[in-house]
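Bear in mind that the values in this text are calculations on the coordinates, not laboratory data. The shown structure was predicted, so the numbers you read here are calculated from the model rather than taken from an experiment. Cβ atoms are built from the backbone, for glycine too; each structure is taken alone.
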Structure P
Amino acid sequence: MSRVKRSTAIGRLGDICDGLDRARQWSEVTVINAYVYGPLLDGDDALELISIALVVDEPAVSIPWRSRPVHLEALAKLVRLDKLPVSWRWRPAEWPIWNHAIPRAASF
């Protein structure tokens, strides 16, 4: 797998923000926050993937841990996450962003 330079990874976060901003025009979009975690926060100069968590305003029962709800995955495709070196997770707003897999995160 190819590696991504830190500066490129940060630029990709900007691309993701732009895509999410464009997607907000649709009422079905429930993403209310985005966090980056993992190697990018650790200061690595090159990473395999950018790890992000997208917080959605939906009940936790409809977004189980590590699930890929179809309507949210359609949004991920619209924002082109599947075309970027990004690993993403969906988190309901009622859960804290931090857990055993996300020990620290920064909003972007």
Structure Q
Amino acid sequence: MVKRAEMVGVSQAARECGTTRRTVRKWLQRYRSEGPAGLRDRSRAPRRPARKTPPEVELRVVQLRKEHPSWGARRMQKLGGIRLSHGTIERILRSHGLVKLNSRE
């Protein structure tokens, strides 16, 4: 694909290879900067690990739930001063078994 792009251009090479111009440009740029080594497979893993909620914040969420069993995630945000998304708070509560699932009859 890279050789073809150098001969006939990016747009034509993209059409012939059934891909986008963006993809052809990406591979062409890698080839020009790194040579044949730039065409090797690369890891798709994130470059940095996902952010983990600090244990002390997680403990605070659990303590708040035990002190106020009727509080949901949004109320913990507002009244408890927890600066996490409500989804993160809900995940923490679920992981500690502090959420009652409603059963529909």
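Looking just at FRET efficiency 1/(1 + (r/R0)^6) of positions 30 and 62 (r between Cβ atoms, R0 = 41 Å, to 0.05), which of the labels P, Q belongs to the structure with the highest value?
Top value of FRET efficiency 1/(1 + (r/R0)^6) of positions 30 and 62 (r between Cβ atoms, R0 = 41 Å, to 0.05) goes to structure P.
Thinking of P, Q, which structure, once relative contact order in percent (Cα under 8 Å, 6 or more apart) is computed, gives back 35? Before the final figure, lay out the partial values.
Working: P: 35; Q: 15.
Label of the originating structure: P.
Structures P, Q were shown, and log10 I(q)/I(0) by the Debye sum over Cα atoms at q = 0.10, 0.14, 0.19, 0.20 Å⁻¹ at -0.57, -0.63, -0.92, -1.00 was computed from Q.
Looking at distance in nm of label points 7 Å out along Cα→Cβ at positions 14 and 46, point out which structure of P, Q has the largest value.
Biggest value here belongs to Q.
Using FRET efficiency 1/(1 + (r/R0)^6) of positions 38 and 70 (r between Cβ atoms, R0 = 41 Å, to 0.05), single out the structure from P, Q with the greatest value. Once FRET efficiency 1/(1 + (r/R0)^6) of positions 38 and 70 (r between Cβ atoms, R0 = 41 Å, to 0.05) is worked out for each structure, P has the highest. Out of P, Q, which structure matches -8000 when helix-only ellipticity at 222 nm (-39500 (n - 2.57) for each DSSP H run of 4 or more, over all residues; to 500) is calculated? The correct label is P.
When distance in nm of label points 7 Å out along Cα→Cβ at positions 54 and 86 is computed for each of P, Q, the one that comes out at 0.7 is P.
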